[in-house]
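Below, each structure is written out as structure tokens.
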Structure P
Amino acid sequence: MSTSASSAEASVAIGAGAPVLAFDVGGTDIKSALFDEHGAALELRRTPTPHSGQDPARRLIRELGVLAEDLRSRHPHVVPQALGFVVPGIVDADAGTGVFSSNLGWRDAPLRSLAQESFGLPVAFDHDVRTAGWAEHRLGGARGHANVVFLIIGTGIAGAILIGGRPHTAGGYAGEIGHAPIADGPQCACGARGCLEAVASAGAIARRYAAESGTPLDGARAVIARAAAGDRIAARVWEEALDALTLSLAQLTAVVAPGAIVIGGGLSRAGDALFGELRTRLAARLSFHRMPEVIPAQLQGDAGLIGAALRARELT
């Protein structure tokens, strides 16, 4: 089992409470940690997500068991009272089911019951981005706001909606903001046309610039830097991305009336080039609507793991 410690480990804390195990399962790696009674994450690490085997759901639970056993053996004085884990894809948290994940290979997988059977602990199970958004509401950038839209803008665009301080799930289908249409094109990898993700994700910005200029760049922020330096193709690609994001945020503001729109992921590191532009453009687009705060995520890549730990503590 190969592992790597997180450089952010010292900054991950959730406050005093019951010790819990937490796992944030991604398509590439799994983040894991044992949270002690003070809320500190002990040995936060990343390990590869397993993709082999005939039964990927059971294979995942076995891998989580290996990780948990290693953590508990290193810290025998910390006895977890519950376990929280989150996964990508379509997730029905109420049923405890991984409805579908193309990357991880399951469909209608009873992940919560499999984990309960394996660990013999109360298990909190949910969607990774929904849980990350809820963690931002509890401990991060969305504190003080009951109604929140949360976006992660990276290779794709993932989203979550909190209403009254609780995630709106609709059986796992709510929050697919990246796959809400904002135009008639281009074609999205999901099969639909004009999805926000196909125009305004960091991955789309880099791909569109490379396709139109013939010059591949190292990510969206390099495109933004070219735009600021006067590159006309980069400026147009970035302008179209900002327009698409503004339209999407305006629609969400009109429908949900969030107090805050929290943005994380790789593109959020563009700073004022993103947030200043979105605030100005959104304010100009709205009329009688209440202007939400548009703010960067504070927990960033640790939000899913922190949320999983907080969810586990709710069961103790």
Structure Q
Amino acid sequence: MPRWMCVWALLAGLAAAPAAFAETIDVYGTLRSYTAQLPAKRPAPLVIVLHGKTQRGADMITRTAWPLIAKRDGFAVAYPDGLNNSWADARPEERRAGRGPPEGTDDVAFIARLVEKLVADGIADAKRVYVTGISNGGAMAMTLVCARADLFAAGASVIMNLTEESAAACHPSRALPMLVMNGTIDPLIPYEGGRGSGYFAAAGFWSTEKTVAFWRKLNGCDANDATKTELPDKNPEDQSTVTRITSRCPNGHDVLLYRVNNGGHRMPGLFPDARFPKIAAGLLGPQNGDIDGAETIWTFFSQFP
């Protein structure tokens, strides 16, 4: 099926997706907002989806396939909103690009209270809660895995690497399955590490290989045993491909890398991930259409109850 037909089919399905509702929750006297999409059968698996910097949870609803996948497979999704459209992950201020959240923001507490509320309300199954995020949201997802592994069954980070500071602060209470999905020509979060070439880039990032090696070591995986699989080039027009790299890990401690060859600072998928795709391509690089990021992450998550 041509790409444009896939997009329209998904958009038609989105129109039939269950309505999401906006809520707030008090965190140390600050009202924090989120949008939730709930299944008919409960308690259900819950995926926390964290937006990138300058975005809101609503962007994850309209710019990704998460709503359609959740409707199809009957799980709940929560789309929280970061203060100042950003997240207070474990990186220091100098490792951030642009305006961050207000001083003293505790996003670990926010997401923890959100998960606890949805579990207490009978919506979420406490044994099947997952967290993922894009860019700044990816950094926050890794921070949550490090700080509150007790809440989650698995995590996934898209277009983000660790820094020296975020790795040093990572002391999870238990090993969790982890998926990383990064583009090799990302102008903001360089695949090879360091500082990006984009105007809004920050410095001090580890390489993707070092980031994945960190998770492998944490999870007790064999550092010298990785298997590469070249995925089908379903969309030659995007001029990029995807390599799936698996590690030999203890059961339930899987670490998986999706390397998007010639991919930019973009979430792979059939949905255009920006309002102005041509401008986004110029600033952030190409978006891969061989896989759908949300579908790929959910396939990974669903293995780990």
Structure R
Amino acid sequence: MAESNPNRLKLSQLRALVAIAKTGTFSDAALQLDLSQSAVSHAIATLETELGVILLNRGRQGAVLTPVGTNITAEAELVLERLDKICQQAQLSKGLQSGQVRLGGFRSVATHILPAVIERFRQQYPGISVTIEEFSHYHRVEDNLRQGRIDIGFSYLPAVPEFEAWELLRDEYIVLLPPTDHPINVHLTWQQLCSYPLIQTPPGDGCRYNVEQYLARHNQNIKFAYDVREDSTIVSMVRRGLGAAIIARLAAEPIPEDVIVAQLPEPFERVIGVVTLAEALQPPSVFAFLDTIKAVWGGKPSEAKAA
């Protein structure tokens, strides 16, 4: 008998064999494969001819694999599984071998959150470029999402309904005080807070807006002594004894050891979230980057929506 020639075997024959093994009959296998019963019978007959062995015993009770048929069916299943994986990899590569992801957020996110995410992402998808736009106010992040200028934004939650959002982390606001040799109660009263010249980011900045809203809620009319854009400059000015600062902890880091960290009279935090435009058709690269954020930082869906 001539040796079996693997080049003459067809995937359709292997699919027919596996289908019959799973269903138990030629007719059921034909239904599963959306073929005629005669086509399935022909596929098995030609496969047995090519291999030179009987794979199935036919009878009134259906089709039963012979011992060699059982072994060959197991190998056929592996071949078909490998074929599926080949197709999956090809499909994935079409969307992730090139392209870009455009990010938008504020400085503290770009400094402390994104580097670890981008490092992981570049290791997995080296062909995809990543760009970062920094904005002084979270409203600008949301506007750029609406206009399609960025794909993923980092903003404050709750988000408006037009965005898909999930919570990334909660960042408390603290008070930075100048170094001193005298003991200080780290939980400040309003009177103690007002005794310092306050250093704050300029009007129009997102943190300035948050702090002003916080003070208004507690009926505190505090005038700021300095308007300074850069967080690192604010920290340096506090360290030099020029005043105190109400600032988000993430924005202040790294905090010098001699700068005193105090608590506000009433707790205050910002909820930082990942936001995308709800109805946007995102490319695979964006979904891959979102998955990478979750893998590195975690996060949970945001149920709260802004009014």
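Throughout, read-outs are computed from the coordinates displayed, never taken from laboratory work. Being a predicted model, the structure only gives us computed values, none of them experimental. Cβ atoms are built from the backbone, for glycine too; each structure is taken alone.
log10 I(q)/I(0) by the Debye sum over Cα atoms at q = 0.14, 0.15 Å⁻¹, for residues 76-195 alone computed as -0.68, -0.77: which structure among P, Q, R? That value comes from structure P. Here helix-only ellipticity at 222 nm (-39500 (n - 2.57) for each DSSP H run of 4 or more, over all residues; to 500) has been calculated and equals -8500, so which of P, Q, R was it run on? For helix-only ellipticity at 222 nm (-39500 (n - 2.57) for each DSSP H run of 4 or more, over all residues; to 500), the value -8500 is produced by structure Q. The maximum of mean projected area of the Cα convex hull in nm² over structures P, Q, R, that is, the highest value, falls on R. Quick check on the output: 14.6 is mean count of other Cβ atoms within 10 Å over residues 124-131, derived from one of P, Q, R. Which one produced it? Structure of origin is R. From P, Q, R, which structure was distance in nm of label points 7 Å out along Cα→Cβ at positions 20 and 220 = 8.2 calculated on? The value was obtained from structure R.
By the measure distance in nm of label points 7 Å out along Cα→Cβ at positions 28 and 52, tell me the structure among P, Q, R with the highest figure. The maximum falls on structure R.
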